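Taken together, the values in this text are just the output of simple stated rules run on the coordinates, not laboratory data. Bear in mind that the values here come from a model prediction, so they are computed numbers and not experimental data. Cβ atoms are built from the backbone, for glycine too; each structure is taken alone.
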Structure P
């Protein structure tokens, strides 16, 4: 099949998706040149791939999702002004797999529009016809202004091809941080993936441990929880995403759930490293419940 024919097959599948509305695996890259995913709604194995930072590839219910794409090359952007290690350029590390593999998905979820979750490279390289879920109409309008034609607002009852996508709340820092810098930190969300054939998956997004996360756990009882756990620091403020104590709080609230740590070692202001989080989990006795994948590694859900 020619390259143009393959492109046409991919676009046709994406358009069909739009019309319907509807243990750690050692792997340094996603399969290159893979064929199309199984038919949506089948019991194919669900899988999460840690791409880089908060960028995730989630294969779930036969649909390939990309969450919070930061797709620029290493050192493309200056560090975030007024944050820890702002002299460093972002992203700190390269993508662990070819960009064409990363963007070969069926739908995109953007939890909020901070540039380490939705960057210029993502706007340029993602196909404009992909179904794309935004947290609210304000974010959706900005994404549409970049040329995307199928932008949907995520709700508590969103659905795509039999997969339920439930929006959850979050808070990008403590009450004091929001009071001091709420316009910059902005609104954020998480999302719970549900399907009869798979475990419930909760991607918490850029939030600290708070009532929003506690309520999401109580409501959805997720089997797997992804936590942005890099302990990001803004000068003069408390941490604006989860650190060690937040991860422990989630474990205590959902002791039977498998936790996956993301958003680590990729942007300048995240100060918590994977080794430190691993050591903390061992000290506190929940290391068996926590996975900390490296960039490019996949987890079967």
Structure Q
């Protein structure tokens, strides 16, 4: 099974943030294990650490032993493993450690929502980054100055980010290919019945517009316009003109394929965005209302309670 590669051994240090994604972590580490098997030597080693947690629970409740970062040694690659609550996480010891490592030619990146942690301390300020699609709006609102992309991964210089989930496997396959060749990476991919190794050109989440593109062209165009104009919603009359059908015809198309009126579906998209911002950011409710195309906090509150049976404030408290 030996690939004959002469690449130096590489050590990965996975920093587990409380409520980290277990699937993203396991996909990443198991890919390295499989690479060692196919290469025929310990080409990769890894450990898991935390910022003083010692035992860190994943979002699914499973706990991983993770000693303090002071025991991390000298890693070649540092991976911040995030999850459900990473947008809230602050740890000065971790910040100091990461900033020190960033000056030592160490590759540093994130998987899943760990991008919040690195962006917060400025390590993504000069490179593109990505994050899990559920957090995309919150990430963009919090860091409007960053080059944020909807790809499954971004790799630039000594920085990288990945949407998480099974995309963590693709990220590790990229590293394995760079270190030991495409054939080795392909053999590892075969181990997981993965027939295509995705790269940075692959977007992580198809919008509704692309999902229905084969059903009706006018509907696909209307959905794409809606999704791209949540903060300043278009009028339904303007929307119908833009896609080249009458307002009545657009209503019939939505009733047939979506099951609701254009107005109701547009509002649903904006409410979904508002619910995400309530959970993943510290933005005020008035600020969120305006960012989602509502005239005021009370205007948002009226439709939000109709949709979720609680006020925006109650929704935020319940999520916490």
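Which of P, Q yields 20.5 for mean count of other Cβ atoms within 10 Å over residues 160-167, as computed?
Answer for the origin of the read-out: P.
Kindly point out which one of P, Q the value 0.05 was derived from, the read-out being FRET efficiency 1/(1 + (r/R0)^6) of positions 72 and 240 (r between Cβ atoms, R0 = 35 Å, to 0.05).
So the calculation was done on Q.
A value of 0.80 was derived for FRET efficiency 1/(1 + (r/R0)^6) of positions 64 and 248 (r between Cβ atoms, R0 = 41 Å, to 0.05); which structure in P, Q was it taken from?
This figure was derived from P.
As an exercise: log10 I(q)/I(0) by the Debye sum over Cα atoms at q = 0.08, 0.10, 0.13, 0.14 Å⁻¹, calculated from one structure in P, Q, equals -0.44, -0.66, -0.99, -1.09. Which structure is it?
Comparing all candidates, it corresponds to Q.
Given a computed value of -7500 for helix-only ellipticity at 222 nm (-39500 (n - 2.57) for each DSSP H run of 4 or more, over all residues; to 500), which structure among P, Q does it belong to?
P
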